[in-house]
1. For which of the structures P, Q does the calculation of log10 I(q)/I(0) by the Debye sum over Cα atoms at q = 0.09, 0.12, 0.13 Å⁻¹ return -0.30, -0.53, -0.61?
2. Which one of P, Q has helix-only ellipticity at 222 nm (-39500 (n - 2.57) for each DSSP H run of 4 or more, over all residues; to 500), as calculated from the coordinates, equal to -16500?
3. Tell me which of P, Q gives 32 when you compute relative contact order in percent (Cα under 8 Å, 6 or more apart).
Structure P
C-alpha cells in the first residue's frame, strides 16, 4: 500500500499522526541483521510520524513462532493503540519454513482479531537472504505506517 512512496508522510496528515499513540513492537531475534534493520526502519518511521519514543514498547523474542505469544501479552495489558510484528523467515531445505511462516502469520492475525487491535505484520518470508535484505527497510517503514493508520482508524470508529 505504501511501498512505492518511500518518503515519510507529512505530519499534517491526520491518518498518519502518531503523536498520541502507544505502539508495541515484538521483534524476533532470529536472522538479527534483518530484524534489526526492520526495527530500525520501523522506529525511524514511527518517530517521523510523531510517535514519542516513550510511547513505544519494544520487546525481543527468540523467533517468529514466539512473536504471537508476546503480542498477546502486550495486548492483554490494554495499553496499546497498535502492535507491530517483526521477523524474518528464510526458506530452507525442509518443511520447517512453511510451518513457521504459516503458524506465525496465523498467530499474528488471531491476536488482531481476538483483541480488536491493529497488528502490522512485518514478518518477512523470503526465499533467500538477498530478498530479505532488499525488503528489510521498506517493510519496516510499511509496518509503522500501517500500525499508525489502523490505530487512528480504529480509534475513530470504535
Structure Q
C-alpha cells in the first residue's frame, strides 16, 4: 500500500471499496456516494468518541449539518480501494463545529476528494440551536484540531 499523505495528523479512518452500485452513467463513482461516505465516516468518528445516536437522543442534543462543501479532485472506479479520513477541525464550544474530510486512493496515494462540513448544536426536540452539553465538550473537545480559518 502507498503511504497516505493526510492533510492533518491522526485522522479517523474508514475504508471503502467502490462497488458496482456506486457507479453512475459516466462510468465513475457517483458524487452522491462520496457524500454518503463522508456522512458514514463522521458517524463512525462520533461513535468512536462515545457519542452515537443513542447518546444524542438521551441528551436531547445533536450536531446538525448546516453547510457542506465538496471538492471532487479525481474520478474513482469500480473496485478502487479508498480511505476516508476525517477530523474535527474547529469548534467554538458554544454552537458550531467544522469537520473536514479527505478521501485517498490506496493504490496511487492520490487525494480524490476534500470536503468540509459545518454543524450547529441543536436541541433535538425543538430543532433550535442550543449550547452543547458537557458530554459533547468532554468527548469532542480533546480531538479538535482548532485550525485557523483561511
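Laboratory data are not the source of any read-out in this text; all were calculated from the coordinates shown. Quantities reported herein were computed from a predicted structural model and do not represent experimental measurements.
1. On the way: P: -0.26, -0.46, -0.54; Q: -0.30, -0.53, -0.61.
Derived from the structure labelled Q.
2. Numbers: P: -16500; Q: -6500.
Answer for the origin of the read-out: P.
3. Numbers: P: 32; Q: 28.
This value belongs to structure P.
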